[in-house]
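Please find the structures below.
Bear in mind that the values in this text are calculations on the coordinates, not laboratory data. What you see is a predicted model; the values in this text were computed from it and never measured. Cβ atoms are built from the backbone, for glycine too; each structure is taken alone.
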Structure P
Amino acid sequence: MRKKIIAGNWKMNKTFDEGMGLVSEISNMLKDEYHGNAEVIIIPPFVHINAISRMVVSDRNLSVGAQNCSNHVSGAFTGEVSAAMLKSCGATYVIIGHSERRQYFGELNDWLAKKVDAVLAEGLIPIYCCGETLEERESNKHFDVLKSQISEALFHLTSEQMSKVVVAYEPVWAIGTGKTASTAQAQEVHAFIRTLLKDKFGAEVSDNITIQYGGSVKADNAKELFSAPDIDGALVGGAALQSRSFVDIVKEMA
C-alpha cells in the first residue's frame, strides 16, 4: 500500500500567532473528524517550524515540513537554511523544486538534484515538485518537460534513495488560478511519472512511491482526484490556509 499524503503549503502567509491558531484548529478538527490513515503535513514558513513541530508532536497523523532548503551543509550563505537546521527544528519533509522557486528564483534541475541529496543526507524526505506551464501543455511538450525535470534531478539516486522521495505533480497553469487539471489529465501524467520511475528504478520502487497532485485542490474536487489509481494525495496551496477547507480535503482521503 502506497502512503497517502496530504500536505498544506502555506507559502509566505500567516504571522506567528495566526499560524499557531491555524495549526491548533486543524489538529483539533482532525482528531474529531478524521479517522483515515493519510499522513497530513503542515508546511509553514521557516520561522514557524519549530513551534508547530512542538505543537503536533503527539498527533498521530500530523507532520511538519519546510518549503525549501539549501544544498549546502553550512557556511557563509546568508539567508539560507540547511537541511540539518530544519531537522533540528522538527521538520520531516522538505519541498524541493516548487514551480515558484523555479520561476522566481531561477532554480534549475541540476541545482535541485543537489538539494535532494542534501535533504536525503539528513534523513529527511524530499517532496520533489514537477509540472509544466500552460504554453508547454498547449504545445504538447509537457511530457518532455516532466521527463527532464525528473530525470535530471532524481535519476542519479539509487533505488533505495528514490524509495524515500515523494513526487508532487503540479501543473503550473493550475497553481493559484482556480483551474484544475481534469482527473483524466492528472491521472495520465501520474501514470507517466510512475512509468518513468519504473523504467529507471524498477517496479518495486515505482509501485510504492507516493505521487501527489497539486494545483487548486479543493474539497469539491479532491474526492474525484483521489479516486484515480495513481494519485496518492495532494499538495495543497490556498485551501491549506483555512482550517475548514484543508480538513475537508483531508477527509476525502479514506
Structure Q
Amino acid sequence: MRRKIVAGNWKMNTLPAEGIELACGVAKGKGEVCDCVNLIVCPPFTHLYSVIDRLRDTDIAVGAQDCATEVKGAYTGEVSAQMLAALGCEYVILGHSERRQYYGETSETLNKKMARAYESHLTPIYCVGENLEERESNRHFEVVKAQIEEVVFNLTDLQFSKLVIAYEPVWAIGTGKTATAEQAQEIHAYIREVLRSKFGAAAEQCPILYGGSCKPSNAAEIFSQEDVDGGLIGGAALKAEDFIAIGKAF
C-alpha cells in the first residue's frame, strides 16, 4: 500500500512565534489522525529549527520549501540541502509552481536541486502542474509529462523509490475555477502511467499528492480517488484545526 501523506506548505507566512504555535496545534491534534497518514509541515527557513525542536518527540516530519543548487560557497542568501539536513529536515519541496513562475526555475535548475537533496538524504516532494493557458489549450498532459521526463526520469531506481510527487493544477489556484475530484484522478492516473513507462511496477508505490486548494470540505472526496495519495496543502495548512481535519479525511 502506498504511503498516505498530508504536507503543509506554509509558504511565506507566520513569524517564528506563530510558527511554533501552529506546530504545537498540529501536534496536539495528531492523535485524531489515522496512524496510516504521514503529516509533514514545511515552515519558512527562519523558524525551521524551532519547529523541528518542538516536534522532536512526535511523528510529524518537517520539510523545507526549497534548497540551493549548490553544496556550499559564495551564494549569498541561499540555503543548502546539507544545512537543512543538519537542522533535522526530512523533506524538501522542489519545483513548486511559484518557484517556476516567479523565480524562473527550469528543469536544469531542478535537476541540480534534486541531486543536492538526495546527497543530503532529504526526500524531495517534486511538484508538477499546468497553468490556465496550458489547461485551456488542452496541453496539460504534455506539460506534466515534460516536467516528469526532464527531471524524474534522470533519477536512479533507488532515488525514485524515495520520491514524492505533488500535482498542482495551477489553473485552479486563485482563478475562481475549481478542479473536480474526477479531474484530479484523471491527471494523477496519467502521471502514474508516465512513471510506469520508465520505472515499471515501482510507479505503483510512488505517492502522488494533490496540490489544488484542498480543504476540509473537499479533502475526503479528493482523497477517495484511486491515484490520489494525499495533499500538498497551502492556505488550509495555516490553521491547525483545518490541517488536522484534512488529515482525518482518510
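For the read-out distance in nm of label points 7 Å out along Cα→Cβ at positions 43 and 59, a value of 1.6 was computed from one structure; give its label from P, Q. For distance in nm of label points 7 Å out along Cα→Cβ at positions 43 and 59, the value 1.6 is produced by structure P. Looking across P, Q, the calculation of helix-only ellipticity at 222 nm (-39500 (n - 2.57) for each DSSP H run of 4 or more, over all residues; to 500) that yields -13000 traces back to P.
Out of P, Q, choose the structure whose coordinates give distance in nm of label points 7 Å out along Cα→Cβ at positions 67 and 195 equal to 3.5 when calculated. Source structure: P. Sorting P, Q by distance in nm of label points 7 Å out along Cα→Cβ at positions 139 and 187 from high to low puts P first, with the largest value. Source structure of the calculated read-out (distance in nm of label points 7 Å out along Cα→Cβ at positions 27 and 179, 3.2) within P, Q: Q.
Can you spot which of P, Q the value 3.3 was calculated from, given it is mean projected area of the Cα convex hull in nm², for residues 75-114 alone? Corresponding structure: Q.
Of structures P, Q, the largest value of distance in nm of label points 7 Å out along Cα→Cβ at positions 99 and 203 belongs to P.
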